[in-house]
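S.K.: Down below are the structures I want you to see.
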Structure 1
Amino acid sequence: MKIKDIGEFGLIDLLARQVPAPSDRVVKGIGDDTAVIRPEQGKLVLMTTDMIIEDVHFSLRYTPLRAVGWKALAVNISDIAAMGGTPAYAVVAVGIPPNMEAGMIEELYSGLGECARIYQTDIVGGDTVRSPGGLIINVALSGWVEPNRVVYRSGACPGDIFMVSGPLGTSAAGLYALNSSCPVVTCDAADEVIQAHLRPWARVKEGLVLGRSGYVTSMNDISDGLASEVLEICRSSGTGCELYADSIPYTGAVAEICRGIGVPPLEWALYGGEDYELVFTVKPEGADVVKAALHEAGCSPEIVGKVVLPDEGCIIVENHRRMALTPGGYDHFRE
């Protein structure tokens with residue numbers, strides 16, 4: 001059955017059954033002009049939004065619609081995590097080609113619903129419109145954070161340590177594997193990186209740990225590649241940086257794929273993007289405390305550099321060579 005056969009209101013009824021029942025913090029969710037929610041007393045409100053577009057951010061040639069739904073919400077939750085916050089309420093707007101099968105959009109919303117359940121996020125409304133081209137999904141998400149635990153990009157100071165919450169380059173390897181037969185790669189390696197690309201995990205628990213530590217001075221989620229996110233922190237904080245190429249982590253699966261195709265793992269770690277790990281700066285006296293807290297939370301952080309004075313610039317050290325850290329990653333208006 002195609003979307004045009006059931007109409008907008010029939011579609012809304014169909015999709016509402018795919019999302020979790022609202023929690024008791026929602027007074028009124030899907031079904032009215034706007035949602036009505038109870039505020040979190042004494043908390044700061046966080047707001048973010050991200051749009052993903054067919055054949056720009058994903059391709060239905062190799063991406064299941066359930067994974068598209070998951071990712072559409074997860075990338076927004078990652079933004080909340082990067083502020084040390086907790087996700088709360090989402091609204092979802094979808095532009096749909098009218099000839100698309102209704103069951104396909106049900107699959108999309110089942111992925112949204114699965115992600116919402118895991119991250120305890122209420123989907124409280126949205127919009128459905130006709131798209132003259134491909135599928136478009138826009139999620140707007142709110143969350144909350146305690147005033148003394150919010151972490152901005154702008155707090156890094158010279159002497160602070162740069163750390164990342166986990167291995168990088170995995171999503172880029174997954175995108176490569178999806179677009180290639182990868183004859184030199186084992187099935188296990190390909191499956192690992194493909195899952196990482198299709199179903200990224202937002203580091204909410206880790207962001208909360210970092211916000212509560214009292215030692216974290218700035219933070220970003222790694223959506224556009226480590227180089228881009230580190231340079232954003234430096235620009236916002238008015239500092240420079242020194243990254244250590246040999247310390248930037250990546251998995252064995254990434255190393256295997258890179259060996260097979262002759263790509264340095266560092267390239268994907270710096271510029272691949274969509275890993276959704278956290279990069280953050282820590283006061284040096286708190287580094288061991290933060291590492292221990294993250295290990296307890298099931299995370300394996302790595303020190304990857306330090307914050308330096310602005311006149312020292314932004315550099316990366318590789319094999320004792322000091323080179324300028326250049327911006328890279330995906331740019332919507334330069335591709």
Structure 2
Amino acid sequence: MSEQTIKKVLITGANGFIGNTLMRYYKHNNQAVVGVDLVGNGSDIVKGDIAEPDTIANLLEECDVIVHTAALVSNAMEDSDMWRVNVLATRNLIAAAKKHKVRRFVQISSIVAYGNSAEGELDEDHPVHADGGSYVLTKLASEHAVLAAQANGDIEVVIVRPGDAYGPGSRPWIIAPLEAIAKNQFMLPAKGEGFFRPIYIDDLVRGIALAAEHPDAAGEIFNLSCEGYMATKDYFAPHYEWLGKKGPMLVSTKLALRVSAIASKVANLMGNLNEASPATVVQLATKSWFSIKKAERILGWKPEMSFDEGMERSKQWAADNGLLGK
């Protein structure tokens with residue numbers, strides 16, 4: 001396709017970690033953008049429910065590109081809730097996007113789509129696998145909903161599979177671990193030798209923006225991750241240092257699964273969620289990493305933030321937000 005200028009971008013889940021960072025990126029680059037979320041802010045984020053796209057029909061008329069970041073990201077929520085938000089709402093949204101003649105739909109999926117049992121370096125041609133709980137399954141099903149909508153050629157679709165996105169505001173990889181470590185409730189399966197694939201949030205949103213605008217991205221799937229991987233014990237070691245604690249606590253996967261299963265049962269009895277669930281344990285014990293050669297070749301994208309600098313920025317944010325104590 002020939003080069004096309006984006007008129008206006010609609011970002012779903014605009015209050016979330018990825019969505020809000022992407023909002024700031026577009027505004028910084030003077031790109032017309034509007035967000036939608038269940039809670040609006042009275043200015044550039046509009047209150048709306050993507051499961052009922054008629055509530056945002058006016059936005060769909062204005063925008064020619066949608067970046068769909070809205071999702072429930074959890075290894076502990078009810079299956080029915082995950083399915084309703086991650087799959088059915090996605091199907092409804094892309095159907096409405098086609099109706100209103102939106103040109104391109106960028107689906108933010110996840111590298112969990114490859115499943116937790118895959119090993120080695122995986123590129124976008126590697127088969128997906130739903131071994132990993134409801135989050136994995138619903139991410140796969142949401143990809144299917146988007147690809148099915150593209151089948152008749154009425155809308156351009158791009159699927160982005162981010163690696164382990166971290167940085168200021170990251171709940172799974174900055175906030176939740178710090179909270180658990182502070183309570184001495186954090187342990188790493190596989191004795192900390194599982195593979196972690198950190199991608200700093202600014203690098204990720206830059207890649208998403210390229211996928212949203214690049215003429216050759218239509219119809220493609222992209223891994224946006226780091227080059228290679230690091231051991232989980234090396235990723236989480238700084239969290240312990242920030243809190244002045246010794247660690248990480250390294251255990252066998254078998255023991256971690258046993259402890260997490262008990263903790264999940266207790267949480268369920270008390271009406272709470274235990275995100276350190278068996279699905280999370282398995283995820284942290286994986287032995288896969290992701291090729292980013294396709295994104296480099298087609299989009300001209302590579303991560304630029306060093307891990308040390310990314311963690312220093314994360315530490316400063318955590319300190320500013322009271323996560324490191326007094």
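S.K.: Suppose you compute Cα extents along the principal axes in Å for every structure in 1, 2: which one lands on 54, 42, 41?
M.R.: The value was obtained from structure 2.
S.K.: If P(r) over Cα pairs in 5 Å bins from 0, in percent, for residues 237-276 alone comes out at 6, 18, 28, 23, 14, 6, 4, 2 when worked out from the coordinates, which of 1, 2 was used?
M.R.: Considering all the candidates, the number was obtained from 1.
S.K.: Here's something else I'd like to know. Could you figure out which one of 1, 2 the value 4.8 for distance in nm of label points 7 Å out along Cα→Cβ at positions 93 and 317 was computed from? Intermediate results must be reported in sequence, preceding the final value.
M.R.: Details: 1: 4.8; 2: 2.0.
Only one of 1, 2 returns 4.8 for distance in nm of label points 7 Å out along Cα→Cβ at positions 93 and 317, namely 1.
S.K.: Also, I was wondering about something else. Once FRET efficiency 1/(1 + (r/R0)^6) of positions 21 and 285 (r between Cβ atoms, R0 = 25 Å, to 0.05) is calculated for every structure in 1, 2, which label goes with the largest value?
M.R.: On the way: 1: 0.05; 2: 0.30.
Structure 2 comes out on top.
S.K.: For structures 1, 2, which has the highest computed value of distance in nm of label points 7 Å out along Cα→Cβ at positions 125 and 253?
M.R.: 1
S.K.: Distance in nm of label points 7 Å out along Cα→Cβ at positions 61 and 85 computed as 3.7: which structure among 1, 2?
M.R.: Going through each structure in turn, the value belongs to 1.
FYI, it's all coordinate maths here, none of it is from the lab. Note that the structure is a prediction, hence the values are computed from the model and not measured. Cβ atoms are built from the backbone, for glycine too; each structure is taken alone.
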